[in-house]
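Pasting the structures here.
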Structure 1
Amino acid sequence: MPNLAEPPTPTESRLPALYLKPHEERRLLAGHLWVFSNEINVAVSPLAGYSPGELVQLRSSRDRFLGYAYINPRTLISARLLSRDPAWPPGLPLLRRRIETALALRERLYREPFYRLVFGESDLLPGLVVDRYGEVLVVQLGTAGMEALKELILEALVQVIAPRAVQWRNDSPIRELEGLPLYVETAFGEVPDNVVIPEGGVRFRVPLASGQKTGWYFDQAANRALFSHHARGARVLDVFSYAGSFGLQAARAGAREVTCVDASAAALEAATATATANGLALETRKGDAFQALEALHAEGRRFDAIVLDPPAFIKRRKDHPKGLAAYRRLNQLALQLIDHDGLLMSCSCSWHLAPGELTDAVQRASRHLGRFVQLIAVGAQAPDHPVHPAVDETRYLRAFLFRVTDAC
């Protein structure tokens, strides 16, 4: 039980305290940023006494200061740590410092200003995502705590980046779990309907307002480069292609033909526009990926290189059995389209799917079809999505490149 008679330091006392149960600070001291509801001493600090997004100071059962956090008493992850230094409480100076530190990494990594500028927990700003498209920023606030800091976040971004326009892209379903409304709106400036992103020798036309998530999947950049490196002379199939990012880079690298499959007509229109602007040939197919793969098989189509980049089939732990079955079926459908001595890149952004489970799914599918696969390269998320070593949830993207031959 904390010794409530001893007041905290003046800096710490500006915010209400949130006390943990005995020994529940161990994960935080190891570097993690989350506090779960069952770790809080509700006898001393009842959750009902806090408002969603309220700033608090975290304290151990022995009344040790652990850091500053924001709280949402309605969610399983009840608090997320923002600062461990008593001299750096949440506010504009801290936000500016965090964004400056994030920017320094991206400027070290990239020559042009197209990248994920802020990646949540990995940049010590849990619940905040910022993508940069030159002078335009697209910002996603995923938690009540970040929503409460919205105006300060905007001010910090203006001070550090000085963007021409900022869009709030707050339409992710995860906000509903936080009790937040879904909306997309412009903070200031004129956000274009489309932006042009240079990557892999291609200038991609990407929809912002109507695009998926924050507009572009920067996290797959390194895997797109890996795939295109092997695409010269190949018949390429890009499944869940969105705006054709894998397929069109393969075309630029010398692929013989490229087919993109996606359920979104707008995404395929963007891919076609990019192909035309870059002088690249492209075939598109609109429809469900599973049905499209079955139809291609029925037509007798064959490919030399296929990339599968599906959405997360396993968003929650309870979805695991159904999601794993979907990964197995998807990879089996793709393997039956690959010619002898072809390539399969299989990706997953489902954190709840272990890496070994995806490789096992490919192996089982290959055996079922009488094929033989060899794992020749392993990819991960691009470095503008850095991994926080203590927060394994930030290590979410897997990509496996297999060579596929006939078993004999």
Structure 2
Amino acid sequence: MHGAAASGNVCASVTLSKKAPAMSAADHLPPLQLKKNEDRRIRAGHLWIYSNEVDTARTPLKGRESGGLANITDHRGKPLGTAYVNPHSLISARLISRRADTRPDRDWFARRITRALVLRQRLYDAPYYRLIYGESDGLPGVVVDRFGDVLAVQITTLGMEMMGELFLDALDAVLEPAVIILRNDSAARELEGLETYVDCVKGELPEQVLVRENDTEFAFAAAGGQKTGWFFDHRDNRRQLQTLVRDRRVLDVFSYVGAWGIEALSAGASEVVFVDSSATALAQLEANLQRNGLAAQATHKGDAFAVLKGLINDGERFDVVVVDPPAFIKRRKDMKAGQEAYQRINRLALRLLGEDGILVSASCSWHLSREQLINVVRHAGQQAGRLVQIIHQGHQGGDHPVLPAMSETDYLKACFCRVI
């Protein structure tokens, strides 16, 4: 699917394959039968099938083609749809269609991509958004972020990797972008037995990719930033922040390249102090301040917990504190330690707020529910001796649509809290 890793920022254009899966249209796909009652979640709208739900006595996983397609059936053999299969993964199959014997080709992918594109064009007046959000857009195992004529693609599953050339070819046909970069460096790929890499497969990747959000412009390095380089999911929450910051002093913790804080400055914040552990991110942040004609602001490089303790010891006070950490709970076994980390960082943030201050506490950990985040904030307030009111609860934007039957697609939380 991919060639050698890109040297620098220049990649030769490639001709993406139009080859369809090698299978006769007269053949039926091999079945993968579920145990009794294990079809209920699938019928409700979920797309994942776990290995312990498969009737391996009738349809063994062992010896099955890795990444190949299969017809999913209930215990009676009644079809439930088509999925791609990874017999070596806990999630052994992911549905791509509710119809049996679906064989994706370029046109099939193009229809799915176009359907996703229509939604984003209804939601946004500029081409900066998450174009494909995996399962929610009927394309499990792939996300695509759009930055004008640059597309950043991340494939995380074996089945989608096997169909990657067809998908990329369809993506190219529908969008006709100048650049397509594969950001296949996610740790999730390792769970599927896939190598990690970054590769430009079309065009010449510029050193800086631009994104416009909430009347503010940012630049970042698409080949080396976090995830695909930008976090579109908090777009609406950052807009909400802008209504609360005029003439206020703001602390932006885990600032990355400055999205929260710079948008606060654009909305009239008097000052923003930024905290991040990455010198590269802070350098990009300072460049983004200049890009928007904003004055230089104080930055602190270091561990967020240590920096906040230092600010407390120095007697600093802020009107607004934004805490948007990376996922502290990536796996269920991380729950206890992760909740403690969320509680500690929120407790420190609350100690830095003055009377009538605003705390924005965010979590991208799916394993931490909205109710649990509220409890984290409540406990942190109790420990800090502060009473908090929740004045707004934020979610991921419309370019990250939620499937009601798949709680895994609903991961982002943001509590806007007033301290009294």
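Read the figures in this text as sums done on the coordinates, not as results from a lab. Remember, predicted model here, so these are calculated numbers, not experimental data. Cβ atoms are built from the backbone, for glycine too; each structure is taken alone.
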- Query: Here distance in nm of label points 7 Å out along Cα→Cβ at positions 124 and 156 has been calculated and equals 1.0, so which of 1, 2 was it run on?
  - Reply: 1
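Of the structures labelled 1, 2, which one yields 4.6 when distance in nm of label points 7 Å out along Cα→Cβ at positions 36 and 244 is computed from its coordinates? Intermediate results must be reported in sequence, preceding the final value.
Details: 1: 4.6; 2: 5.3.
This figure was derived from 1.
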- Item | For 3.7 (distance in nm of label points 7 Å out along Cα→Cβ at positions 92 and 172, calculated) the corresponding structure among 1, 2 | 2
